[in-house]
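Next up, some structures in structure tokens.
What follows is calculated from the coordinates using simple rules that are stated; it is not laboratory data. No experiment lies behind these values; they were computed from the predicted model shown. Cβ atoms are built from the backbone, for glycine too; each structure is taken alone.
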Structure 1
Amino acid sequence: MAFDGITISNIVTEFNQTLLGGRLYKIAQPEPDELLLTIKNNLADETHPLYASNSQYRLLLSADASLPLAYLTGSNKTSPMTAPNFCMLLRKHIQNGRIIAISQPGLERCIQFDIEHLDEMGDLCQKSLIIELMGKHSNIIFCDDKRMIIDSIKHISGMVSSVREVLPGRPYFIPETQNKVNPLDTDPDSFQATLSAKAIPVYKAIYSTYTGLSPVIANELCAECALDADRPATTLDSREWASLYQTFSNCMTRVKEKQFAPRIVYECGKPVEYAALPLTMYAADESVEYSSISRLLEQYYAERNAYTRIRQKSVDLRKIVQTALERNVKKYDLQCQQMKDTEKRDKFKVYGELLHTYGYTAALGDKSLTALNYYTNENLTIPLDPTLTATENAKKYFDKYNKLKRTFEALSELTKEVKSEIDHLESISNALDIAAGEEDLVQIKEEMIEAGYIRRKGGGKKAKITSKPFHYVSSDGFDIYVGKNNYQNDELTFKFATGNDWWFHSKKFPGSHVIVKTNGEELPDRTFEEAGRLAAHYSKGREQEKVEIDYTQKKNVKKPGGANPGFVVYYTNYSMMIDSDITGIAPADNSKN
């Protein structure tokens, strides 16, 4: 996640376009390390994606050590009944104050808001609200016009930091960031001289030398000039240094001229990276461009947080599924080995039959008998117990045959049951992987209760189900529905779909049932491909380069009696090999941006 100096430069540019000249209408502190400011600006841009009514914007400033952020937001937050002291101080000094400047020193991860206000005597004064977005050192600091700290959202004493105290009455300054250089003031000679002295990968040399550059941007600079980012900086020749500097210089020019193009990069439908500049090292169809950096940040972290939250909430369910799966896989492997041992049962049967036929030629004490196998017309040597007669040896082999036959028949049913349970558990595991909300977990938990993997607490009632299948619209306008779990798969296939609707499913992997509503029309090839991609994406095979997908009309899909939820059979189908990339297939409700 590249919340670096370039991203902050983009944010400052947007703030200047929307907040400059506005007045601090409301000041709230919903979290201990977070401010939510409502800013009223009569010159507000009503076309801005996050413009609120009455010429207002909401500005979120967070100094959270794990996720420091600053962006315009369209959502509100509930504040505590009693405002914290820092919030009350800001209200006392700068409530209704006017923002006269918004700046970023160099490419530092720092934003300064200069605010003009009237003091108790009615005199015009100026103060600064500064947010430092520096990981665990993040802070929001309130200063007077002489750069003296009035207060901060986090107090940092000399015992905590030997570099700088952040306490009321102390002078404010930006600490030296590991002796890094301002990338906006770099020339070709100093660029090469500084980086070439570092015997580390060139991308690390870039971001460790220059302020405000992230590893993502450093890798992008190398990619743009076709340079291996992992090569030691000491091995580059003069031509490569010239090319790298030119790319670096072009990047800095874009920053100086405010030519930003914020975008989110997706992989398998999940957001994995963002930047304020184009990322050519990713495929073009994997990224979504935004007109507002604030909208990007709000969307990105909302999606990431939702994904993380669901993973955390599903931990207990995953553990139950994984434990049951491991136990059944071990059981199945053991049963398969036992089944393999029963393969010699027919050989024992033949031994017994041949001994009944030719046993009269064997004498007591013989250790073997060679006889013609009338099944194959070949001679067969039969081992004998020399202490037994031929008839007793035949009985011994028939006993072994009957024992292995009974074992085979019993294992045939047991392995079928265990394999069915493994498939069921794999399908539940896949449902947990694709769950998009807490309501999806509720339905999966209900399935696990019904299957006996979880006990219903206190004999309680069945939980209310609100989860709905995924709904997409193909490029040709056809509705496509994707089941999130086995119950939804059954519902879609046997209650929602009609006979001529098309049904898609991964051939080899557990996955979702995908239904395309035809409305009596013939589907174009592109819709078949998009439905196939959705079936691949929402299956356990999504990480494969290609996934084999079976598809047929719904009328050909049957539900065997007593089968687990989501299990079906079909005997007439087509197949396709397709990737799992669903970029460009639009959800029916709204797009990503």
Structure 2
Amino acid sequence: MTIHSHEVEASNFIKNIIEEDLKTGKHQVIITRFPPEPNGYLHIGHAKSICLNFGLAKEFDGICNLRFDDTNPEKETDEYVQSIKESIKWLGFNWDGEVKYASDYFDKLYEFAEFFIKQSLAYVCDLNADEMREYRGSLVTKGKDSPYRKRSVEENLNLFKQMREGEFADGAKTLRLKIDMASSNINLRDPVIYRIKRAHHIRTGDKWCIYPMYDYTHCISDALENITHSCCTLEFADHRPLYDWVIAHLVKANLLTSHPRQIEFSRLELQYTITSKRKLNQLVTDNLVSGWDDPRMPTISGMRRRGYNKEGVQLFAKRCGISKSPNIVDVSLLEASVREELENKAPRIMAVLNPLKVVLTNFDEYTASRSAGFHPQHAQLGERLVELTREIYIERDDFMLDPISGWQRLTANSEVRLRHSYVIKCDELIKDATGNIVELRCSIDKNTLGKNPEGRKVKGVIHWVSVTNAIEAQVRLYDRLFTEAEPDRVNGKDFKEFINPHSLTIVKGYIEPVIISSNAEDCYQFERLGYFVADRCDHDSSSNKYVFNKTVGLKDTWKK
């Protein structure tokens, strides 16, 4: 299912399951969780999951835990932990109780591993990765038992203890569950649940040199936290039998009292971007973007820096819906959701990004200026004085020497209205030595301030700023990061080959002086140009440093 910007899709089959579970009394309170691995910044796909898990808990007056899956210490950092917390809070959600970590349960996980060994349901294996892959078989061939599968309980307990005490080299041994090497589900062919890895952990330091695998850790963590509905993406559907196998054995032994239900939904595939943390990390480490929070990145911090507001992202997630069918989303749906939420919130001011100087030849001390509201439908946003001066800038694109049919802006010997001001007429063109137009000389019809000219109609209205009063700013114009809709799915091509060379253009802009006291993350509509945000990192009006990022245009102008 591909969702386009004009569609609204808000199905959520998981919500229906929860409603039924509460109705039948299966659960009195629902408990969900959001379990990110702290190995990168969260992206738009995670935003969908955050809105789902935290949103369900909020809607049904339940609980949602934040639990970091910190079982892979080589790739995990506190920077990622802090960024994930910040992203969740920025999106408008908060977790219940203290932040939880898989590492909180390392002692319990080790204890449960010994239980499986004692039940002859786990064994220490000496096969290396290549040998294990060979023994595991394929989708069409059965696996075969490891030669170490018949080790005694005593030998396995001793070897596992030696693994923990660091007596073997990294990768020399693993602990595997003893399930079924002939299973049609490869995940049940004696999966590894512990490996030896000497790596400093961000929370436990060097206490452990063995670490549990995700499939083993995740289900037990869910059960220990009494999660009722464990929502994950569809690639984990084939892992569900293992999830249930582990918990069922521990529940039967009275080592656990809760058996959560794993429910899978389709992951978000956003066109013209990528949502692989590994590939996003490549963009950062290869300096193809300025960082994880580059406004072209689909990370939550990148979207925030670009000016996407939390309401727009939440609306986007709602429109994507929750289903099991492929969730391939036109990026214009995200842009439309953000645009819709900014429409009634952003003050409207004027800015010129490609200036052409205009001299108003009959300007004098009696020429008046007007006050104008920041929003035509929301008077509560206030107003400001739009001060006209002798010299102004207009957009170069608003003048055409040889106008096309239907042209309603300025040309030689024609009239146009200045937004919130007078009607002007172009009387003279000033050119440089090479014949380029560098200045327009125009006259004001002084009887047109706030009213139409007598005896004629002037259809065109253009925006402008005062040369003397406007504030100079750096303006960053962003386009889509990739030129290909699915850049990481083109056979024989590296996704980086499709990076859009025009995804960032930096220009000098001139903006109304009301921005002189603007703060980072203040959003504006630059009339006729789009929505812009004061950059949260580089914008600092107190030091006269004004930097604005283009958030989204006033309409979808992407050429299909």
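Observations on the structure shown:
- Answer label among 1, 2 for the case where Rg and Dmax of the Cα atoms in Å, calculated from the coordinates, equals 34.9, 128: 1
- Which entry (1, 2) yields the derived value 21.5 for mean count of other Cβ atoms within 10 Å over residues 62-69: 2
- A value of 4.4 for distance in nm of label points 7 Å out along Cα→Cβ at positions 230 and 478, calculated from one of 1, 2, originates in structure 1.
- Which of 1, 2 yields 1.29 [Rg/Rh (Cα atoms, Kirkwood Rh), for residues 326-517 alone, calculated]: 1
- Each of 1, 2 could give relative contact order in percent (Cα under 8 Å, 6 or more apart), but the derived value 9 comes from 1.
- FRET efficiency 1/(1 + (r/R0)^6) of positions 38 and 286 (r between Cβ atoms, R0 = 30 Å, to 0.05) derived as 0.25 - corresponding label from 1, 2: 1
- Computed -11500 for helix-only ellipticity at 222 nm (-39500 (n - 2.57) for each DSSP H run of 4 or more, over all residues; to 500) - originating structure among 1, 2: 1
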